[in-house]
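See the structures that follow.
Taken together, the values in this text are just the output of simple stated rules run on the coordinates, not laboratory data. Only a predicted model underlies this, so the values are computations on that prediction, with no experimental measurement involved. Cβ atoms are built from the backbone, for glycine too; each structure is taken alone.
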Structure P
Amino acid sequence: MPYHLALDIGASSGRCVAGWLKNDILHIEEVHRFPNSMTERGGHLCWDTESLFGEILKGMRISHETGKTPQTAGIDTWAVDFVLLGKNGAVLGDTIAYRDKRTEGCDAGVYAKIPEEELYRRTGIQKQLFNSIFQLYAIQRDTPALLNRAANFMMLPDYFHYKLCKNISCEYTNAASTGLVSAEKRDWDYDVIKELGFPSRLFKPPARPAAMLGNLTADIQKAVGFNCDVVLPATHDTASAIMSVTNENVIYISSGTWSLMGIEKETPDCSEEARLLNFTNEGGFNKYCFLKNIMGLWLIQETNREMGNEYSFSKLSELAEKENINSIINVNDNRFFSPKSMTAEIRAACAETEQEEPQTPAQFARVIYLSLAQSYARTAKEIEDLAKRRFDAIHIVGGGAKADYLNRLIAQTTGKTVFANPAEATAVGNIAAQMIACGEFKNLKEARECIAKSFVMKEYKP
């Protein structure tokens, strides 16, 4: 039977997951997992792309050595971060992470050239200071020589695919997150690029998911012990995760470091009302992913890390449910984006609003879970108002699908039935795109029908 390998890299960890069909059921197996984190270099928070690529190769070798030699492989990552390649194919400068502060003030510079309202109307992407458009503006402002020397702009998964097969690609779902793609045309808005003074030559036409890129290079074949086809999945991890949402008529939450909450739409909503509510129109496998970015499990990850990782996340969830603290914070407050101390910021936010300050890991977890559930309830109402329709259910995919206590809170606060699973939604969507490329599924509809049969959904009633 043919195996397919999803190389799914998140901002805090990566995993290599093999997938295959047997008796019309999709089976998956994690063959390799590794940590990922930002490191400080030259005064900036950076990604170690070469170390990440080493983990990609390691995962491919392990898959081969354990008898699951893949016919295809594809890589997805988080959005907005990128590399600039020189004419010789080498990366120019450091790969600076989206949580770095270099983009502070860049919004004013961009909006002086293109008003915020016009940019949203054209691209449909919500304002977030870490968006690629602001990162590029920071490079143009601080190190313009890099842009002058660059030959290609490549989102991280495109760069890793390039290292595997030496074919340059620009996958649509990740490109759409940059703030430089026309929402209507699903292509680069070269007028926006020109108005901002970015070199147009850097931006190659976007390719749609399920495109074949080619074979591994001879050097990579030698390094991993086999050859396979490199396939473009939906390289933005959110877009891959949403492929695992098996009912199109629900509100979804892709729950991980970030919570991405929204619906699928046939057309983008670039209205002023959507902009003011900070919704975004990201590229999906077929449709648009109309969603809001909510500060998700990042808050739990950071508080747990600061307090010594004493408990697993499942244990924290169990302990949080037994606590009585009822303080609520605004999880989308920028103070929680990249704080020196997450615990100190949460305590300060509670003190400023005259609420009880959490002290223990379990109390922090309860405050965060209660606050996330309230944020989801507000967002669900906004989605329904914008869509002018009601949704009876929420489908949670990703790591947060395992947060039993949080899922019950979401059902209670929203008044909607909550379905949860698959937890490895991004890898599942990545594998589904590879199977579509190989003809094992005719289309996304058929893939979703298989996913629905393959994973048991947990159900939470309001």
Structure Q
Amino acid sequence: MQVQLTATGGLERRLEVAVPETEVTGEVEQRLKNISRTARLKGFRPGKAPITVVRKQFGDQVHAEVVQDLMRSSFAQALTQEKLTPAGGPRIEPISLGQGDGLKYAAIFEVLPEFQVKPFDSIPVERPTSSVTEEDIDGMIESMRRQRPVFTAVERPAQDTDRVTIDFDGKIDGQPFQGGEGRDVPVLIGSRQSLPELEEGLKGATVGEKRTVTLSFPADSPNKEIAGKTAQLEVTVKQVEQQSLPEVDDEFCRAYGVDEGGIPALRAEVRKSMERELGEVIRNRVRAQVMDALYRENTFEVPRSMIDEQVQRLQVDAARRIGAKDASQVPPREVFEDQARRRAALGLLMGQIVQAQSIRVDREKVQTRLNDLVAQYPDPDEARRAYTQNADAMRQVESVVLEDQVVDWIVDHAQVTDKPMTFKELTGFGQNVPQNSETQQ
């Protein structure tokens, strides 16, 4: 086998490989002989057809298969011979594939860049330190109360945070329109769940009252019939309900899955959940600083093929999030170019650290990570079975754990400063929380 290597610019390499005709024909003849031992051909008993007949019947097919197999094996041998590590699959350009000509082709591919990761002792890392206090738990339980409000019918004008049940009939330019009719429709005033003109138009309304409310539909409304138009709604108020918060009692505990132990057990569960969230936030903040520094301090050429692969993944993720139905709705690759380059570079950097420091996945940490994941599901045992029976899902868990181990190793060698912070400061808990009628009193 002859090999000729050419650097065509940057990380791209052109590898020309020539396999002698004798090797090709030898492999073809051997396979034809194997076929002849079992072949069933018309006019001959099984395995008794002459090799010339077998060659005529199967020769072209066998030659094509041999060429493909030799191309794969010779490419692997050439990589070993030239001590090359491809960044991705090659682009094959046939030069000579015909029978009697031997096998010659060119493989064009990128190689992984050669670089040394810079020392970590100069990387500054600000590590938040925090704990969950009883006051934090009080605040979380208050938030849980707001998630399960109690509505009680009242005989007074509707006001902010009230739930008003209405019937309505709408018209645009005097004509009914699709979706312009509703019966027993609840509207929560001040929630911004309905059009603002409707919520505002129901303030001060009483049971049995009829009102006309003018609505302006946004120009980007998915309903093209009403987009950018103004409608008149004839509204009848059927019920006004005041919102209040539930008592924190055994019934409230059961609503959140705590059937035994009452309020102390609920608080213990809330604490565990908050501590998991706090730990994740701290890990993410430290990881972000480490990744930023790692990418900033280590610059090298990233293989185009690896960037393209990341771009495609990001496009697929974006398409899934926006519910794209065809390729025309997917954001262009330019939008993801910088993020894809960063992802690919960090993957190479992390891989080199893993190899250089002989870091292996910690199985106990994998189980801990899995425990944290399944604890978020209504049925943790079922979620655990789903994860453990899905090889791809478990590989993702292991990948995250390995990345955490690399980050921990870097932090151990970086300039770390601990910064005390509260749970609220770290998580943003309690910001922009809508008020209810009870808390306004």
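Some observations on this one:
- For helix-only ellipticity at 222 nm (-39500 (n - 2.57) for each DSSP H run of 4 or more, over all residues; to 500) computed as -11500, the structure of P, Q it came from: P
- When volume of the Cα convex hull per residue in Å³, for residues 100-283 alone is worked out for each of P, Q, structure Q gives the greatest result.
- Each of structures P, Q was scored by distance in nm of label points 7 Å out along Cα→Cβ at positions 28 and 332; the highest score is held by Q.
- Which of P, Q leads on distance in nm of label points 7 Å out along Cα→Cβ at positions 140 and 412, largest value: P
- Ranking P, Q by distance in nm of label points 7 Å out along Cα→Cβ at positions 196 and 228, the structure that comes out highest: P
- Test item: distance in nm of label points 7 Å out along Cα→Cβ at positions 36 and 220 calculated as 1.6, pick one of P, Q: P
- Identity of the structure behind 11.1 (criterion: mean count of other Cβ atoms within 10 Å over residues 316-323, calculated), options P, Q: Q
- Of the structures P, Q, the one that 25, 60, 15, 0 was derived from, the read-out being P(r) over Cα pairs in 20 Å bins from 0, in percent: P
- Calculated for structures P, Q, mean projected area of the Cα convex hull in nm², for residues 212-339 alone is largest in Q.
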